[in-house]
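> Below you'll find a set of structures to go through.
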Structure I
Amino acid sequence: MEALIKRTTKEDQKIAISSLPDFQAVSKSIKSSQKNGVKIKIQESGEFLTIPKKALTFLTAIIQNMAEGKTISIVPSDSELSTQQAADLINVSRPHLIKLLESKQIPFKKVGSHRRVLLMDIMDYQDQIVKQREDQLDFLSNQAQELNLGY
């Protein structure tokens, strides 16, 4: 599967905003169900489809993002990215990303002379950085409170 990237139009956003509360309510009520599948009805054709419960969770997240007017991208987690794509994804320069790769902070493989990075590895690195930042901010705020700095 290739990456799917679709811009959210104003009309899509209006529909998503109006359907989001109902979708969230249904998704929440189904979350506790023991079944792995969810049966949905397509109004136009009257057909019933069974989809994985996890797909309903993803669909809720997609509608939430569309309601906010965000562009939607769906990329398989086992996708390989070029160094430029990976750098763009985590919002760093390509030379900085290459330093991260060469210092083994992010795993990669070489295909000929080109480096390839798994999307999953980039996402793991990004999660790790977010966690480190949160820990450091917690430390600083605790220290500021201990020193009575008025924050």
Structure II
Amino acid sequence: MSHTARISLFTVAPKPLNAMIALSMAAKQSSLGERLVELVNLRVSQTNGCGVCVDMHWRDLIKQGADPRHLNTIAAWPESPFFSDRERAALRWADAVNALPHRDDTDAAYAELSQHFSDTEVAELGYAIAVIRGWNVINLSLRNPIPVNPPAGM
């Protein structure tokens, strides 16, 4: 696979780009809390194989003070002792929703989720999963490369 972008994602379609950025920011500023949204972003991006997003969300979590060892186990979160029951419910839901439509095991995941999240939070989590999945699709299809030197402040 090429590590050269097919087109400049950040210059050719500014209105949809700004809308995606706004949705991403709304998800981070929701009642879920930025850390939980970033954990979900990292997990969904790992599952979808989006290196740009894995790199970005790992760096965001590190800036928030997350332990790198904890983040390194998110790919195997069911086996990891580092996540709360609430985080586990969100990660299980993210895995189940991200697998749609190829697999639908959302009933058990939703039952667990509803024990830890309000209806509003479930909806907010749905938007967070949808927007990171959208970013993954865009970045992967356009071959947006992982920056060797991340932009300043990131």
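None of the figures in this text is laboratory data; all of them are computed from the coordinates on show. Please read these numbers as outputs of a predicted model, since none were measured by experiment. Cβ atoms are built from the backbone, for glycine too; each structure is taken alone.
> Matching task: 4.4 is the computed value of mean projected area of the Cα convex hull in nm², for residues 53-100 alone. Pick the structure from I, II.
It must be structure I, since only it matches.
> Next question, about the same structure. If you rank structures I, II by distance in nm of label points 7 Å out along Cα→Cβ at positions 77 and 109, which sits at the top with the largest value?
Result for distance in nm of label points 7 Å out along Cα→Cβ at positions 77 and 109 over I, II: largest is I.
> Taking relative contact order in percent (Cα under 8 Å, 6 or more apart) as the quantity of interest, name the structure among I, II where it is greatest.
If we compare relative contact order in percent (Cα under 8 Å, 6 or more apart) over I, II, the biggest value is for II.
> Given a value of -20000 for helix-only ellipticity at 222 nm (-39500 (n - 2.57) for each DSSP H run of 4 or more, over all residues; to 500), calculated from one of I, II, which structure does it belong to?
Value -20000 for helix-only ellipticity at 222 nm (-39500 (n - 2.57) for each DSSP H run of 4 or more, over all residues; to 500) corresponds to II out of I, II.
> If we compute Rg/Rh (Cα atoms, Kirkwood Rh) for structures I, II, which one ends up with the highest value?
Largest value of Rg/Rh (Cα atoms, Kirkwood Rh): I.
> Of structures I, II, which gives 9.1 when mean count of other Cβ atoms within 10 Å over residues 29-36 is computed from the coordinates?
Only structure I yields this read-out.
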